[in-house]
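Multiple structures follow.
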Structure I
Amino acid sequence: MKMWVLILISCWVMISNAAEYQITIKSGEQKRLNHKGDAGTAETHWKLETCEGCKLIMSCYMSSKSCNDFLLTINDGLTVEKHCGPRWSSTVLANSNYNKMEATIKTIGPVQGSFCHVSATKPYTNMEYKEIDSSEFGLGTGAKRQTSCKCGWANKSPARIVGGKETLPNEYPFPVILKIKHDRLPLCGGSIISAYHILTAAHCTYPFRGLKFAVVIGEHDISKSDETPFTKEIDVKETFDHPKYNDDHSEYDIAIALLEEKIEFNNAVGPVCLPNSRTNLLGEYIKVMGWGRTQTKGSSSPTLLKVHLRAIDLSICGSMYSSIDLKDPYQICTWAPNRDSCQGDSGGPLVWRDPETNRYVQVALVSYGRKCGSTDPAVNTDVSYFMDWIRKIISDTVPQEVCV
C-alpha cells in the first residue's frame, strides 16, 4: 500500500508543475515566455500562432547545459528538435515553418532562469506568385530610354517561357563562373560588368586569399566542353573585397575580380546593366541565375538555371538574421514559394527588367540564406548601394565605361 501511495504522490507532483499556454502573436509583436522551475520536475508547453502568411521567430535561453536537468523541445511545424547539453549554445534560435510552432521547457530540480522570446514577421509566405511570360524581356523592343552602352540583353526565342526553367545556351550573356584556377567545379557565380571586371560576393573571394582564381565566360553546360563556341576561361589578376566586408556575418558582401585579359564582347557574351539610382523593388519579380545546387544537400546543376523571386520587406529578413542593417540598408530580401538561390549560386546576379529600357539591370547579388527553398527568405547585396565603390575600383584599375 505504501508503494502505491508514493507513486500517486509522484505523479501528482509532475502534473501539478506542468503548464500549457496557447498564445497568439500579432505581426510585429514580441512576447516573453517564462518558465518557472522549482525543486521538483517542471514542464511548460507553449502553443504559438500568428497571422496567415506570417512566421514566428523564437530565441530561447537555456539556463543549464546538462541534459540531466534541462530539455528544450521545439516543433517548428515541420521538424521537432530537442536541445540540451554542451553541444548547444546557451541561446537557441528557431523559426516556424509557417504560422504555428510549439515549444516545451522541462527542468528537474532547482533550475531557474530559462525563458524564450517570440515575435512575428510581417506576412509574406502567402503572397501571390505567378509565372512570367518573359519572351520579349531584354530584347530592347519598346524601350522608352536607351542605356548608356549596350548591356543587359537576352538571346531568346519568341516562345512563351514558363516554369522557372528558361535557359538556352548563351541566352544570358553576362553570368560567369568563378572558380579556383585548375579546379574543375564552380566555386561561385558572378557577372560581367565591364570588359575587365567581374562582380561577385566577397565571401567567395575573401576566404581564398592567396589562391589564383579564374572565370569562365559564355558557359551554359559545364559537363560539355564543346556545347558553345563562346566558352572561355580567363585568369583573374586581382580581387577587391569591399573594405567593410565582415566574414563572420557576410556584411558588405561584395567583391570585384580584375581579369588578366580583355573580354571580347559579342552577342553571346556581354555586360549586364548596372543601376544608375536606387529603385523601390518591393513586390517586384527578380530573376536569379546560377549553376548552384538545386536543393540543400543536392548536387550542383551542370546547366545555368534561373528562377524568379520576389523582393519583400527587408525588415522580414531583419527579424530572422542579426546582420541586417535597417537604418542604412544595403541588402535586398527575396523569397518565393519553393524557389530560391542555393549553395554555388553565391555571388551570382539577381536582375530586374527595367521597364524604361526593357533591359536587365543587376540589382543585387546572392549573399546568404538558410535552407534552400524553405519558407525563410534570402539575403542579397544591393548593388545600387555600392555603385560609387564599383566605379572607383574600375577607374583605379582598368578604366572602362559602366553601362547604366
Structure II
Amino acid sequence: MPQRLPRGLFAPINLDLRKKLIFVTMATFSSLEIFNPHLSAMALGADFHWQTQGEKGHLALTLIPQADGQWLSLLGGKLRFWLRGISLTVQAEGATTDHGQKFFNVGEIVFPSEAVSPQTVNVELALTGQWARLQAEVKAEARQVAIAETQGLWPPDLSPNQLAIADRLLAKFIAENYLTPALCWGQWLLSKSVDADPQIIWQPLYNVENNRTVTEADTGNLGDRLQLIINSPQLDCLTLGKLVGLDPQRDLAGGKFVGANLNSIDLSNGQLMDSNFRGAILTDSDLSNTDLRRSNFRGADLSGAYLEGANLSQVDFRKSSLALATLIGTDLREADLRGATLQNVNFSGAKVENLSFGDNPGLAPSQEAWLLENGAQLASESVQEMLR
C-alpha cells in the first residue's frame, strides 16, 4: 500500500540566541525503509553529508560483509556462503547526481576474500526541489556467490570435476531462490528544512510478504540434480554441467576447478571471471575471448592453450605452465606471471601494463625486453608468497 509521510514528522529546532527565540531551518535526512534480509552475508547502511545545507551533498552507502558469511540448511545438510562481489544502483527523485542524472550505477564492487572491511560508496547529489527521495538496491549474481564449505550434501569422495559442477549448481540455486529480488535495499528522504512538510506518496520497493519462498519442489529438484552429479563420476565438466542444466557460457563463472581435468575443453567466448583453476589441467584448451578476470591459475597446466582475445586482467598465473600458449590480443594488465613457464608464448598485441613477471623458464630475452617496453614489471616472488 502507498504510504504518506505523517504531518509534523519534522519539528522546528528552537535556539535561544541573544535572548530571542529564533527558529533555525536545517536540512534533514531520514529513512523511509531499509531492508537487510541477509545480515549475516551483507548489510546496507546509509548516511547523508551536506556540503551546502539544503542544496547538495553526498549519500554515503556502507556495505558491510560478514567474515563468516551465511549458513543455510539444505537437503538434510548445510552450507556456508559469502559474497565476493555485488552490484549497487541508486535512483533519485527530486535530485540529480553530479553528472546531472537521476540514476547512478556504481557497477561491481569486489570483495576479494571473506575477511574484508566494510566499503563505503559516496554518491554526489544536488536537490532540484524542496525534497528528494533516494533509493538504493544491492544485488548479487550466482557468479558472485562463493560456497565456503558444505556439510552432509554429498559423499567425501567426489572428483574435482564433480565438485566444480556441484559448487556452481548450489551457487545458482542460492542466487535464484534466496537473493531475489535483491540482496538488500533502502529508501531515504532528503528535505531542505525541518519545518518543510513534504506530502509525498511512497511505497516499499518490494512486497516482502508476497516474496517467493523456497518450496519442497525447489529443493527436491536441486537434490535430484546433485544426485545426478554424484552418480556420474566419469563425465567431463562440460557434459556434467549440461546434464544438470548449467549453461557453460555463463553459469561456471566463480567456480572452483581446483585440480580438475579440463584437458582440451572448449570454454571460448564464456564468462569465467573470479574462478579458481589452481592446479587444474587445461592443456590444449580453448579459452579464446573468454572473460577470466581475477581468476586463479596458480600451478595450472595451460600448455598449448588457446587464449587469444581473453580478458586475463588481474589473473594469477604464478608457477603455471603457459608453454606454447597463444596470448595474442589478450588483456594481461595487472596479471601475475611470476615463475610461470613461458616457452614459445605469443604475446602479440597483448596489453601488459603493470603485469608482474620474473623467474620465467623459457622466456626469450627479446620477449622480456618487449614486456618491459610495454609497461610490465620485472619482479620475483617473496619467500612468504612462495609458501602460500
Working back from 12 (relative contact order in percent (Cα under 8 Å, 6 or more apart), computed), options I, II, answer is structure II
Entry that produces 0.85 once FRET efficiency 1/(1 + (r/R0)^6) of positions 173 and 301 (r between Cβ atoms, R0 = 25 Å, to 0.05) is calculated, selected from I, II:
I
Output 66, 33, 22 (Cα extents along the principal axes in Å, for residues 53-212 alone, calculated) maps, among I, II, to structure II
Where does the value 23.3 come from, among I, II, when Kirkwood radius over Cα pairs in Å is the thing being computed?
I
Once distance in nm of label points 7 Å out along Cα→Cβ at positions 69 and 189 is calculated for all of I, II, which comes out largest?
I
Given a value of 18.4 for mean count of other Cβ atoms within 10 Å over residues 237-244, point me to the structure among I, II it was derived from.
II
Ranking I, II by FRET efficiency 1/(1 + (r/R0)^6) of positions 93 and 333 (r between Cβ atoms, R0 = 30 Å, to 0.05), the structure that comes out highest
I
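Upon calculation of FRET efficiency 1/(1 + (r/R0)^6) of positions 109 and 309 (r between Cβ atoms, R0 = 30 Å, to 0.05) from the atomic coordinates, which of the structures I, II produces 0.65?
Label of the source structure: II.
Rule-based calculations on the coordinates, nothing more; no lab input. It should be emphasised that the depicted structure is a prediction, and the values quoted were computed from it without experimental measurement. Cβ atoms are built from the backbone, for glycine too; each structure is taken alone.
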